[in-house]
Each structure stands twice: as C-alpha cells, then as structure tokens.
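Asks: The structures come next, written out as structure tokens.
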Structure I
Amino acid sequence: MSTVLRLFPGTLFAAALVALLPACNGGGGSSSSINDSPRASTFAPDVATGWFDLLYTNVKSSSTAPPPASRIYGYASIALYESIVRGMPDHQSLQGQLVSFPAGTIPEPVNAPHHWPTVANRALAVVAASFFPAAQVDIDALEDANLTTYEATQTQAVIDRSVQYGEDVANAVLTWAAGDGFAGLAACNAAYVAPLDPASGGWVATGPNQGVGAFPCWGTLRTFAVTDADECPAVGAPPYSESTTSAYYGQALVVYGTTGDAGANLTTDQDAIARFWADNAGATGTPGGHWICIVRIVAEANDLKLDVAAEAYARVGLAIHDAFITCWRSKYDVYLQRPITYIQANIDPTWDPLLGTPGFPAYTSGHSTQSGAAATVLTGLFGPLAFTDTTHSDLNPGLGVADRSFANFLDAANEAAVSRLYGGIHWPFDNQDGFNQGQCVGEIINTRVHFLE
C-alpha cells in the first residue's frame, strides 16, 4: 500500500454499505470522539498473529540471522502495541519508559472513532515492508485481505482515519529505530579487534566461518528496557585451562560424554530436544521467532483478545531484542572458543557435535539468554501457564520435528538452554549463565516497563 488513498479490495462494496451501518460504527458524527471506538479488547488477535507469522516466514525465507531477526520482531511488536494502545483504556504507552523513546514520539490520533484492527493492520504492513521490501506482494496481499474484512463492518471514514493513524505510528517507530546504532554496525564490525589470542582459549573460526565472527558490534546497539548491554552481565566462564584436573577440562568432558561423536550418546529425547530448539536461520524464523510463535500459540489456545495479545507480543519483543544485545556484548567481550575446538585439540581429534557450530564465540549462549528473557516476561504476564509448542508443525513442517508440551514457560526455556549442550555446540556454563542473564533482562522488563495504567 503506497498511500491512504489507495483503492483497497472491497472498498466499493463497503462504501455501498455505509448507509446501512449503525452509528456505533463511528460513522463520523461531529460529536463522536476516539473514546467512542470499540475497545481493542473486543477484537480477536488475528490481525496480530497473522502479521507476526508473516514476519516469521520472511525472516526464514531471507535467512536473517538471529540478532537482526530479534530487532525486526522487537520494533514490530512496539509498533503493534503503540498502534492500538489508545484503544486499551487500562494500558499506557511505552513512550517515556523505553530507552530514548520520549513522550511525543508517536503522534496523537484524530479525536474521532477508530477501528483498532485496521490501525494495527496498516502499522504492521508498513513495518514489514520496511524490513522486507522484496516481500511487498505478500505484504499487500495480507493487508488487503484484512482490510476487505474490516470494510464490511466499518464506514469509509473510520477505515481511512484508522489506516492513516496506523501509517503514522509505524513511521514514527521506524524513525526512532533508525537512531539505534544499526546503521553504523558495518563500520564498527570492520574495526573490531578480537580480545584474546586463540592459544589462550579465544574463539577460533570453524568450518566455513571466517574472520572475527558474526556481528561483533551487536552488543553496542541501543536497548529497549535495560539501560545498556552491561546491566545484566554474565558471571564469568571458568578460567581457560588444558589441565585434565581443571574445571574447564571437566566441562569439556561433560559435553563429550553427554553427546558422544555426532550425538551418538544422546537418548532419543535428548536428540529430539536438540533438534526442536535448533531454530537455524534459513530453516526457521530463528530462536527469537520461536518465542514469537509461542505468543500466537498461547493466544489461540486461550482465546486471548487483541489487547492481551499485543501486550504479550510487546513483552516478548522487548525481551528477545534486549537479550540478544546483552548476550552479544558478553560473547565479544569474553571471545571464548567453542567445544569443538577444545575437544578436538585436547580430548578426541575426530569428535564432532550433533549440530553445526555457529560462526561466533560461545559465551554466553544466545538461545539460553533470549529464552530465559522471553519465558520470564511471559510468566510475568500469564503465570505458570501450560502449553503445547506447535511452532514447527505450524510453520516449519518440512523439518519433521514433533510438537513438545511444557508445564510452563520456564520449563520450556530451560529445555531450550540444555538443548545447546545436547547439540554439542555450547559449554554447560554458556547455557546456565546465559539463562540467568536472560532472566535478569526479563525481570527488568517486568519491573521497569509498566503496561497497565
């Protein structure tokens, strides 16, 4: 959609119905105000879940890496929430609460009735097109399909002002996003100098990986809720040592003994856990996208309304965004080698992990950090809610990965963390310290970001 004057599918049909629509639709009477709009809590969450599924699909098809994917999900979730918060009287804007997101960043809507699903529809379409311009055909198709449905129940005046406000919110969020440091990453990455010599336990590129590793400056990006990437530091890996009596060597034996060569020692369930949470770029919508999908799963299973779903997406979007920045600061400050490097040099030169080793340092684990953060904010909203995770059967059926059920979000996050041990690509301390680091991020969001008035 290029302008708010575009003729949407169904517009003529909707216009013909205007005279038949009741006044409560917001027909545009001069005495009507934005407070006469039906609240977001009266609508299903379909507009949100549909758009985040589309974002997941495009993250997957574009092989977007986990850190950039977390940024996409993060800003999209804020755009969703801010687009409809005026239709959530018991909630408040995130303006003035997030880092460098002052009051007045989002423009005020026209004081007249709005249709909140239409507002969200346009906001998410603009954000999606900004991140995935090559997907414009699919973006237009989803936006227009939603709009056709909405036009059947709303006057054209309500549709037009809702579309305009959604566009205004999205553009404001994208303008704010442009100042987060992402534009300067290429220059920062090129200038990065690794802190350790490989002989003292520093990260060594494995397989096709080259250079200092992926996104060495990701930890410098502006955060949302934590003050900066150092607010939730990792406690510190054990000192590097090649002594067979050292704690470090003992951790290597845990990886080696648990997995065996290429996962030969794993139980059937451990193997399934490693593959379920792998969430590789290009094959899935990344680890952050996995938790975004869990929001949809919970929303559908519990018949949530648009307002609650929007808050859940916002909480998880904030969590995975800040968790990846926090984790990546640790990765490139510590710059620790992966188990494959140490085990092949000191225990078994023929050993290989079950999963492919990622092209960046080990400590801390990104999966563990963002899972700990996402589970903590979801627990803060819903409590210890049981759910069945259908992410792969819903969106990645070609992987042939079976659904898994969990008693609560933290159980799922702990499983995601230990999955990296089973995959043979992380030290146990990577996973535990990353999980704790993520919980710190999540607790900051739970205590510092106030969604309710």
Structure II
Amino acid sequence: MEAANYKGTNKMIAGIVFGVITFWLFAQAMVNIVPAVQSDLGVELGVLNIAISLTSLFSGLFIVVAGGLADRVGRKKITYFGLILSILGSLLLVLSQGAVLLIIGRVLQGLSAACIMPATIALMKAYFEGAERQRALSFWSIGSWGGSGLTSFAGGAIATYMGWKWIFVFSIIFAVLALWLLKEVPESKGQTVGKFKFDFGGLGIFIVTMLAINVFITQGAALGWTSFPTIALAVLAILGILVFVKYEAKRRNALIDFQLFKNKPYTGATISNFLLNAVAGTLIVANTYVQVGRGFTAFQSGLLSLGYLVAVLSMIRVGEKLMQKTEAKKPMIWGSSITLVGVAVMGLTFLPDLIYTAVVFIGFILFGLGLGIYATPSTDTAVSSAPDHKVGEASGIYKMASSLGNAFGIAISATVYGTVASISTVHISATVGIITNVIFAAVSLLSIVVLVPGVTHKKEDQYLEQAAEQ
C-alpha cells in the first residue's frame, strides 16, 4: 500500500466525497432548474439543453486523459487541479448574464469532473485494499450516486428560495473544503516505464466524434432529421467511431487501451455503468413534465425525488455487504432490475394527479434502491480488475462511461421529450421519454447477465495479469 504511514484516511475520504459532489450534486442540479435559468438569463431552450449536457460531455471527453495524467504526474495534483477548475466554472455561472459565461462555466465544470473522478478512485485504490477499499469506494459512491439523488431536491429548494445561482456558490464552498481536507494527503503515482507520449491524434478523433454525436442528438430535431447537416453529422459520427477504433488499435500509447476490455468483468461493469447513468435522463423528463404538465414548482418536483435520495444513500453500504457475501454479479443484477421497474412506473402519465404523484414518488424510491445496490459492486469490479499501473486510466474509462452515459442519456431523453411534445401532448411525450430510459436500463441488465461472471474479483484476463507483473 502507498503511504502506509498516513493516518488521515477518514479526512481524505471526506475530502474526496466533497470533491465528487461538486459535480454529481451541484453541477447536475441544472437538470431541475431549466425554467428558472431560462427565465433569468433569457436564453433559448435549445441553447440551455446544450449547456446542461456540455458538463457531462466534456467530462466524458477528457476523463481518460486526466486519469492517465493522474497516474503519471500525481493523483493528488490532478484532484487539486480539478477542484480549482470547479471553483472557476461555478464562479462563471454565478457571474453569468447570458449564454456565453453559462456555456464556458459548464465546460469548466466538465473538465473539473474529468480530473476529480478518476484521480480520486485511484487514490482510493492506492490507500486501501480488500474490504477497506470496498468501504472507501462505498463512500465515494455516496458522493456520486448520493449526490445525484440529492441534486434534484437540493437544486429545486435552493433555486426556489435563494435563487439558482446560489447552487454554485455552495459548490465553491464545498470545493474549498475539499482542498483543505486533502492538503496533507501524500502524493500517489503509478509506476511507469519509458517516456510518455500523449495520443493527441486519438484525442482529436474522439472529441470530433463525440461532439458530432451530441450535436446530432440535441439539434437533429431543430435542423430536421432528414436535412443534409443532420445526415452529415450522423455519417461523421459513424466514420469517427470506426476510424477511432482502428487508429487506437495501432497505438502503443493509445488514448483508450482496448486491451482492458478483454477482461469481461471490467467490460460488463463499464457498459452497464454507461447505460444506468443514461437512465439519468429520467430526471430531466420527470422534473420537466411535472412542472409543465402537472403545475409543480421546482421545489415541489424536487420533493418527489426525496425517496430516491434516502434509498440510494441507505443502500450503497448494503450493496457493499451483498457483494462481500455473494460476489458482485447478483447485486448488480438486482440493482439494475429494481431501477428498471422504478423508472417504468414513472411513465404511467395517464394516471390522475394524486395517484400519479404517489407513483412517481415510489418510482424514485425504487430507482434509488436499485442504483444504491448496484453502485459499489460495479465500481469495485472495475477497479479490482485493473492492473495497478493502469488504475487511473481504467478508472478514467469507467467514469467516462458514467459521464458520457449521463450526457447522452439526458440529451436523448430531452430530445425525445421535445420532439414528441411538438407533435403530441406533453403527457404522451413524457411517457415516450420514460420508455427511452426503460430501454437503457433493460440493456444494462442484459450486459451484466452476459458479461459479468459469478466470480469477479479475480484478474481473469491474461493481459491484465501480465500488465500487473510488469
């Protein structure tokens, strides 16, 4: 274990949790304050939807880069850099009077998350092992999944009673606290061999491809699904994916080491993580629908998700204990299944107001129960399957799946909701938007069943075993 003499591990965990929630709690609060931000800044809804998805998108674009840099230059340094970016991004949002600072601030928040998430996971592995690592990752998950559970309620409450910009004032405070709590943590680096050569070509192809996909999703309806620009974006995205995979396969220092995906547990955890994070699109559909279609305020819609918060926080440690008794596959399956059911019932928009309100409240509880059970087994499966010298990179890819899943899930759900609403009722558009998220959850469940074996904590892949020995 690195820095075995360091005694402030609980203080370090608290600092990491505070750092993680600057994204999952505060930055993600944008999904519940769309009407307030639009009214205050006077920006178009399409521009606002882009700004909302940009944070997760830029996090996903650069998280692997940041994870690799964390292994090379220091995991604490990259965490600190991420926290500083979080402060700057939040400050720009507080000062914003229109779209420009709003968009720049959201980009900086995404880059912040790209630095913080893989670097802090790598710190967890560097300082803990076995059951202690699983406990530490449970607290990391509380910051991540728990933050996402609190974001709707906290964002709605702050926006309603203090103004939406105060959300990002609190984000700055938490980032400063994280900097202070982590100041005594010794630096941690991965063991590296040879001169580091950054894969700028792979990064360029990856960025262009992901941006093409995002613009296609968010602007396809406005441009026209059969228009030349939309078709060109779709073609560019498909070609970009093919070129990226072929290009990376030939690189010695590839941006994404596809050899990692020869390990089935890691692949299953990463794919299911991507898809369950895409289910976050449920939040923007449900919150927007109850405000527009049922007359709720932002605070009232946030109250609906309180059960989600309590459930996800209470079940994260339960998921950890279940994993220790049954291995990771079973709680990952149980969690995904419960999430699927919870999301599905929210699509029953034909129900009258009181009954639908109760059903959505129950749905959010099931949503949180499922994600809470899934979180730690999935994260530990990914981390324990990675070689020590690539844990930052592997964690970066795993969390890239979180960020890109979140970005594309929100973008796809918002696009489906808006497109259907333009030709039908808001009730039908909400149902179709929710069904989209049910599909995400179903495919996530299938990926776990097919790819994650019953025993996941062994490094079964020969590549990983050899890499760990180097």
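Where a number appears in this text, it was derived from the coordinates with a stated rule and is not lab data. Please read all numbers here as calculations on a predicted model, not as lab measurements. Cβ atoms are built from the backbone, for glycine too; each structure is taken alone.
Asks: Taking Rg/Rh (Cα atoms, Kirkwood Rh) for each of I, II, which is largest?
Replies: Once Rg/Rh (Cα atoms, Kirkwood Rh) is worked out for each structure, I has the highest.
Asks: Of structures I, II, which gives -17000 when helix-only ellipticity at 222 nm (-39500 (n - 2.57) for each DSSP H run of 4 or more, over all residues; to 500) is computed from the coordinates? Intermediate results must be reported in sequence, preceding the final value.
Replies: Details: I: -17000; II: -26000.
Going through each structure in turn, the value belongs to I.
Asks: If mean count of other Cβ atoms within 10 Å over residues 61-68 comes out at 26.6 when worked out from the coordinates, which of I, II was used? Kindly include the intermediate steps, with their values, before the conclusion.
Replies: Details: I: 19.5; II: 26.6.
This value belongs to structure II.
Asks: Ranked on mean count of other Cβ atoms within 10 Å over residues 237-244, which label among I, II comes first with the largest value?
Replies: Evaluating mean count of other Cβ atoms within 10 Å over residues 237-244 on every structure, the highest lands on II.
Asks: Have a look at I, II and say which one yields 0.25 for FRET efficiency 1/(1 + (r/R0)^6) of positions 213 and 373 (r between Cβ atoms, R0 = 25 Å, to 0.05), as calculated.
Replies: Computed on structure II.
Asks: If you work out FRET efficiency 1/(1 + (r/R0)^6) of positions 261 and 309 (r between Cβ atoms, R0 = 35 Å, to 0.05) for I, II, which one comes out largest? Mind dumping the intermediate values first?
Replies: Details: I: 0.20; II: 0.55.
With respect to FRET efficiency 1/(1 + (r/R0)^6) of positions 261 and 309 (r between Cβ atoms, R0 = 35 Å, to 0.05), the highest-scoring structure among I, II is II.
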